[in-house]
Structure formats: C-alpha cells, structure tokens
Structure P
Amino acid sequence: MKQKYLGERGLIALIAFLSAFVPLSTDLYLPALPGMAKFFGVSTDLANLTLILFFVFFAAGTLFWGPQSDRFGRRPVLLIALSIYSAASFLCASSADIYQLILFRILQALGGSGAFAVATAIIKDVYDSKNRETILALVQSMVLISPMAAPVLGALLLAITSWRGVFLILGAIGLLALAGSIALQETAEKRPEDMAGQTWRRLGKVARNPGFASLLVIFSLLSVSSMAFIASSSYIYIDGFGLSEQVYSYYFAFNALGMITGPVIYLRLARRVPRRSIIKFGFAGISASGLLIALFGSIRPLVFALALLPATIMASCIRTPGANLMLEQQDEDTGSASALMSCFGILMGSVGMTIISLPWSNNIRVLGMMNIFAGLTCLTLWLLLSNKPFIKQIPDGRARYET
C-alpha cells in the first residue's frame with residue numbers, strides 16, 4: 001500500500017521508530033539508575049522496579065492493543081497509545097518520589113506497548129513473505145542503533161541535566177512518533193467485524209495455532225538472558241567494575257554494535273546457508289558465549305564485553321528469521337499475533353530481569369549461566385519441533401525487496 005505522505009522510506013523509518021520504543025524507553029535512562037536510587041534514598045531493588053514493571057505492563061499492553069488494531073485499524077491505536085506515552089513521560093519527569101515514578105512508568109509502558117505491537121503488524125500488512133525478511137532485518141538494524149546510542153546520549157544528558165531531563169526527552173520522542181503516525185495512512189485492509197468482547201477469543205485463536213505457539217516459545221526464551229543483561233549492565237560496569245557513567249555507556253554501545261551486525265550477518269548467510277542451520281548455530285553460539293562469560297567475565301570489563309559479544313550477535317542474528325517464521329504461521333489476526341510475540345518476549349525478559357536482580361554474590365557468573373540455559377533450551381526445542389508438519393516453512397533463498 002502506497003503511503004501518500006510518508007512514502008516508502010518514511011514508512012520504514014516510522015516502523016523502525018515505533019519498534020524502538022523499548023530500547024529508547026529503557027536504555028536512555030540506564031546510566032541514571034544507580035544515581036536515581038541514591039536520589040530517592042531507596043534500595044537498588046526498588047529502583048529496578050521502574051525497569052521491571054515497565055516491561056511487565058508493556059507486555060500486558062501489547063495483548064490489548066494488538067487485537068484492537070485488528071478491529072479498529074493501526075492508525076487509531078497508534079494515535080491513542082502515543083498520546084498516553086508522551087503524557088506519561090512528562091509525568092515521570094515531575095515525579096516527587098520513587099512510587100510516583102513507578103506509577104508513571106507503568107502508564108508509559110501501557111502507551112509505548114501500542115506503538116510496539118502495531119509496528120510488526122504494519123510490516124505484515126504491507127510486505128509479502130519474499131520481502132518481509134529483508135524489511136524485518138532492515139528495521140531491526142535501524143532499531144538496534146537505539147541501544148547503542150541511547151546510553152551514550154543518556155550519560156551525556158546526565159552531565160548537563162538530571163534524570164528528569166531524560167524523561168523530558170522521552171516525552172519529546174513520543175510527540176515526534178505521534179506526528180509521524182498522524183501522517184500514516186491506514187495499512188490494515190481487512191478488519192474482523194467482531195464485538196469488543198472478542199479480543200481475548202482472537203488472542204486465544206492465535207495462541208492455539210501449534211505452529212505459531214511452538215515458535216513463540218522457542219524465540220521468546222532468548223529474551224531471558226538478553227534482558228537480564230540490560231537490567232544488570234549499569235550495576236556490573238558502574239558498581240562492580242567501578243567505571244563512570246560515561247565509560248559505562250561506551251561499553252554498552254559496544255554491545256549494541258554487536259546487535260546491529262546480527263541482521264546484516266543473517267542476510268549474508270541466508271543467501272548460501274539454510275535458515276534452519278543458521279538458527280541452530282545461533283543457539284549453540286549463545287550457549288558458548290555464556291560459558292565464556294561464566295569463566296572469564298569477572299576478570300575485567302573488556303573481557304566481559306568480549307565474552308558477551310557472541311551471544312549478542314547470535315541472538316540478534318536469529319531474531320529476524322524467527323519473527324518472519326512466526327508471522328508466516330498466521331494468515332489473519334496479524335495484530336493479535338504481533339501482540340503475542342511482543343508480550344511473550346517481554347514477559348520472558350522480565351523473568352530474566354527479576355532473576356538477575358536477586359542478591360547474587362556474582363552477577364556476571366549468573367548472567368553466563370542464564371545464557372547457557374537459554375541457548376541450550378532453545379536449541380533442544382528447535383531440533384525437536386522445527387521440522388514438525390504443523391509449522392509452515394518458508395523456502396530458503398536470497399530475500400528480495402520490491403517497492
């Protein structure tokens with residue numbers, strides 16, 4: 001569907017922007033987390049609730065917004081959700097105590113989840129399976145610039161303002177995305193004529209699809225270890241290794257650079273190597289990286305960053321084919337499918353964040369064990385389920401992108 005106002009490139013940029021609401025809403029203020037705990041005079045566990053509960057309610061919100069976008073269209077959902085996100089971001093900046101900040105972060109999550117859920121659905125609306133994998137990889141590469149740039153920008157902002165200024169920036173980002181959504185022309189051509197009470201039924205219908213559900217479990221488990229790193233990174237580098245907020249942001253950006261290379265590596269490999277083999281190797285690589293983290297990660301920050309890099313690259317590499325395979329299992333109810341993909345990934349990530357926030361004596365070793373567990377579990381499930389007849393396969397071969 002041609003976009004009169006955004007055009008082809010503008011649409012891709014908007015999709016990437018909407019898809020980046022998780023890293024933007026979390027990574028931008030990660031350098032401020034230890035300082036926020038001291039500002040409010042609370043424990044790090046309580047300060048971490050601004051991160052953990054954000055993800056929990058973000059996941060829950062996708063289950064609401066996705067089906068609503070199937071029923072009412074993508075554009076109305078975006079306009080409402082982004083308005084909530086922007087208002088909540090400004091309220092976060094005015095928080096008087098940690099409990100107000102947690103409440104406003106929950107509202108921010110509920111708004112941001114609408115943008116995130118609709119972004120993947122728009123890709124399914126506009127692009128066919130031959131082109132979708134390329135677009136997913138392109139969008140993912142653009143999105144992953146956010147984790148690289150956001151902590152650096154956050155650390156720079158903290159040099160000239162407080163954590164409140166970070167949330168003012170997030171409010172401005174929400175308004176910018178809202179402006180882009182106003183220019184968006186509706187992409188959902190088919191809309192089920194269901195009553196509002198059908199939302200959960202449609203989600204259940206998608207969840208009962210064995211091909212979709214199997215892949216959903218496999219690829220959502222990757223978030224356990226990856227989001228555990230996000231929750232613990234500032235404490236590992238700043239409190240553990242004694243680095244400054246600015247130096248920490250450079251290490252985090254180095255890790256995010258690995259995320260960006262993942263989709264590029266996948267597109268190159270996919271021209272010659274079967275998708276199944278790439279995914280299998282990726283899961284094995286995550287486990288191997290976890291072993292390196294557990295054995296050598298505590299030596300110094302550079303060793304930790306290098307040990308983590310293979311897991312980062314491999315997880316990013318296989319998310320592109322994983323998302324495309326899941327979308328291919330559904331011929332309709334794309335918004336519901338996208339919502340479930342977002343929800344389960346974030347819920348699994350919340351589990352990982354909760355585990356890593358427990359009072360461990362060595363967070364680095366625990367993070368390594370989590371990568372070993374995630375990689376081996378996903379690999380086992382993939383070998384057992386990926387060739388089952390209820391999973392709709394996509395022919396291997398070079399992905400094409402046709403405008």
Structure Q
Amino acid sequence: MSGKMLALVLYADFVPRQGYKLSEAELKTHKIREGNKVWKNPRISLEERPIPQITKPDEVLIRVKAVGICGSDLHFVETDEDGYMIYPGLVRTPVVIGHEFSGIVEEVGSGVKNIKPGDMVTSEEMLWCGTCDACRYGYVNHCVRLNDPSDMEFGELGFTHDGAMAEYVVVRERYVWKIDAIREAVGSDEKAFEAGSLVEPTSVSYHAMFNRAGGFKPGAYVVVWGAGPIGLAAIALAKAAGAGKVIAFEISPIRKELAKVMGADYVFDPMELEKKGVEPWERIMDVTGGEGADMHVEAAGAPHVIVPQMLKSLAVGAKIVQIGRAPKEVPMYLEILQVRRVQVFGSQGHSGWGTFKNVIRLMASGKIDMTKIITSRFKLSKALEAFERGHKRIDGKITIKP
C-alpha cells in the first residue's frame with residue numbers, strides 16, 4: 001500500500017547533559033538508554049508521512065483503529081526545570097509515538113503464517129529478538145538486543161521504532177495477537193477495538209502480579225497504590241483472580257471513582273487522610289483486621305513515599321510488586337522483610353508467558369472490562385488537543401481513534 005497518512009511525531013534536541021557519558025553506539029544511532037539525560041526541548045507534531053511499507057517476510061501492516069495515550073507518552077513531552085524530557089527510559093527521536101493500540105490487518109509479508117488480512121489484532125510493544133541469552137531464558141522483556149544502542153533492528157514500538165499514533169503501523173508477526181474473540185463476545189467492532197487497545201497496559205499489570213510475583217491465593221487482601229490505567233488494570237485483575245478485599249489509594253477524583261467501578265472495595269485519598277492525621281498504612285490495618293495486605297502493587301511511580309507505608313502494613317508472607325517507574329532511591333528496612341517473610345518483585349514489560357492471550361481471554365469472558373476506564377475519545381486529527389487534556393491528569397484513559 002502506498003500513499004500518505006497522518007501521524008503524531010515526537011521531536012527533541014540531542015543535547016547530552018553535562019556529566020552524562022554517551023557510548024559510541026548511542027552517539028552513532030541516537031538510541032538512548034536514558035532519554036531524560038539526552039533529549040531536550042521535546043515537542044510533538046501532527047504531520048503527513050508515507051504509509052509504512054512491509055520490508056521483511058514476517059511483517060504485518062495494520063490499520064490502526066484505537067490507540068491510547070500512555071503516561072510515558074506524556075512524559076516524552078513533559079520536561080524538568082532544565083528543559084529535558086521526564087521519561088527516563090529507552091527512546092530515539094524523531095519517532096512516531098503510540099504503543100497501546102489495536103487495528104485491522106491490511107497486508108502481510110510472504111512469510112506470515114498465522115495472521116491474515118481482515119484479522120482484528122493488537123500488538124506487544126517490546127520488540128524482543130528471541131535469540132539473545134535473556135530471550136532464550138524466557139526473559140523477553142529484558143532482551144539484550146532490545147536495549148542495545150548499537151542494534152536498531154529491535155527496541156520498543158513508539159519509543160525507538162515508529163509506533164501506532166498514526167493511521168498505519170508495521171510490526172512483526174511474532175508480536176501480534178488476534179482479538180477476534182473479544183469481538184465475538186462484545187458484539188461490537190468499536191468496543192472490541194477499544195478493548196484491544198487496552199490489552200497492552202493490562203498485560204503490564206498481569207505480568208507483574210501473576211508472572212513475576214506468582215499471584216496470590218483467592219481470598220487474599222490486595223492493595224493497589226495509584227489508580228492510573230496500570231493501577232486500574234491491577235484492581236480489575238485482582239478482583240477477577242478472587243481477592244478477598246481490594247484496597248486502592250488515589251488522589252484524582254475521577255480515578256477514585258474509576259477504582260470503585262473496576263472493583264476496589266475501599267478507595268482512600270492519601271491527602272484527605274493526611275488532613276485527618278491518619279497515615280495510609282493505618283487504614284490498611286483497619287480494613288484487614290490488623291493482618292495487613294498479602295500483596296502490595298506500586299503503580300503510582302512514587303515508591304520513595306509508598307514503600308515506607310507498605311512496610312507497616314505487610315501480612316506474613318506478603319509480596320511487594322513494583323510496576324511504577326521512578327528514578328529515585330527508596331528507603332527500605334530489610335529486617336521487616338525477613339521477619340514478615342516478604343518478597344519484593346520488580347517488573348518490566350508485558351511480553352512472554354502467554355500474557356497477551358490470557359488478558360484477551362479475560363476480556364472475552366467478561367471477567368474484566370477495561371473499556372470502562374476510557375473517559376475521553378479524540379480523532380487523530382485532534383491528537384494535540386488530546387495531549388493538552390492528558391497533561392491535566394483528569395482522565396482515566398484517553399483514546400485516539402484514527
């Protein structure tokens with residue numbers, strides 16, 4: 001397919017911070033491991049670009065039907081006092097952003113075996129290689145080539161490789177998952193595509209809670225810190241998995257309400273508690289009858305504030321699951337972990353372990369309905385307005401529909 005398409009492109013100035021030592025590969029490819037150390041004056045531009053072409057036998061051309069604005073997308077264009085992007089991870093510019101998406105297959109390469117034109121699909125964002133040692137161990141979210149600045153074949157969709165905040169995107173078959181089962185269950189193309197665009201963020205929570213941390217026994221008490229899209233997914237998943245009580249902490253009024261909609265039994269505002277002279281851990285101990293939480297999920301990106309609260313509200317044998325990204329050191333008294341038999345699990349990504357398939361199955365079964373968190377919808381032609389709204393943090397999820 002030839003022609004032009006509309007796309008949202010991230011630009012930034014290549015200005016390494018004083019004291020940041022670039023590798024030779026980073027200098028050559030501009031695939032930067034720590035984006036906030038190099039990219040200055042970031043901005044986004046809505047512009048016409050050529051429709052991407054299939055160049056490899058295993059590639060798939062997808063017409064995007066729904067794409068969500070992720071917190072990382074906002075962090076690309078939000079800056080610190082020195083004008084550097086806030087996002088601390090892997091990024092290369094210019095790049096078409098967007099990685100939470102679904103769409104319909106338009107064309108497939110000659111080597112594609114399981115996907116055909118007309119299929120409704122979503123895709124992973126982690127572009128793993130499958131052959132490095134990390135991938136061969138099963139740790140595809142930690143693919144060595146994905147993170148290697150000298151390797152431009154692999155990386156992250158919407159971060160180092162052109163993503164889905166556009167009318168079309170090309171990905172390899174290995175990352176693509178069919179969502180036809182969701183369509184059959186919900187009876188609507190529109191809702192199926194919206195749900196499909198939420199498979200990726202939901203899989204981030206699923207991977208952290210059930211793959212990395214090994215889940216919890218039905219009846220367990222689960223605390224979710226932060227009710228952004230990742231936290232809201234964690235609440236829904238905890239409820240679907242049989243948690244006895246789900247306790248959420250959030251300061252945004254709309255997200256507090258969404259936490260209840262997604263299944264939280266108790267929702268507390270830390271700022272309101274502070275006015276009353278009450279700390280979050282005290283509420284947890286009240287709600288759990290003094291037993292503490294069996295699983296704490298950090299999805300707020302503020303572990304330096306939250307971990308001390310967790311340490312005071314741990315059940316014996318509890319698990320701490322770290323999903324939120326925050327380049328800060330965290331105070332932690334290890335004696336408590338020993339005495340309470342507690343484990344801490346760091347998690348990155350969403351790939352592997354059949355995670356996408358299981359999340360799609362949960363959506364198709366009706367056990368979780370993540371479309372409830374969508375509070376604003378924009379056309380791609382209004383993407384800049386969507387980002388202006390996103391910076392206000394007044395939504396659950398903003399979805400763009402090309």
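A few comments on the model shown:
- Comparison across structures P, Q (criterion: relative contact order in percent (Cα under 8 Å, 6 or more apart)) gives the highest value for P.
- For 13.9 (mean count of other Cβ atoms within 10 Å over residues 50-57, calculated) the corresponding structure among P, Q: Q
- Given -7500 for helix-only ellipticity at 222 nm (-39500 (n - 2.57) for each DSSP H run of 4 or more, over all residues; to 500), calculated: source structure among P, Q: Q
- Comparison of P, Q - label where mean count of other Cβ atoms within 10 Å over residues 74-81 is highest: P
- Computed 122 for volume of the Cα convex hull per residue in Å³ - originating structure among P, Q: P
- For distance in nm of label points 7 Å out along Cα→Cβ at positions 106 and 378 computed as 2.2, the structure of P, Q it came from: Q
Bear in mind these aren't lab numbers, they're just calculated from the coordinates by the rules spelled out. No experiment lies behind these values; they were computed from the predicted model shown. Cβ atoms are built from the backbone, for glycine too; each structure is taken alone.
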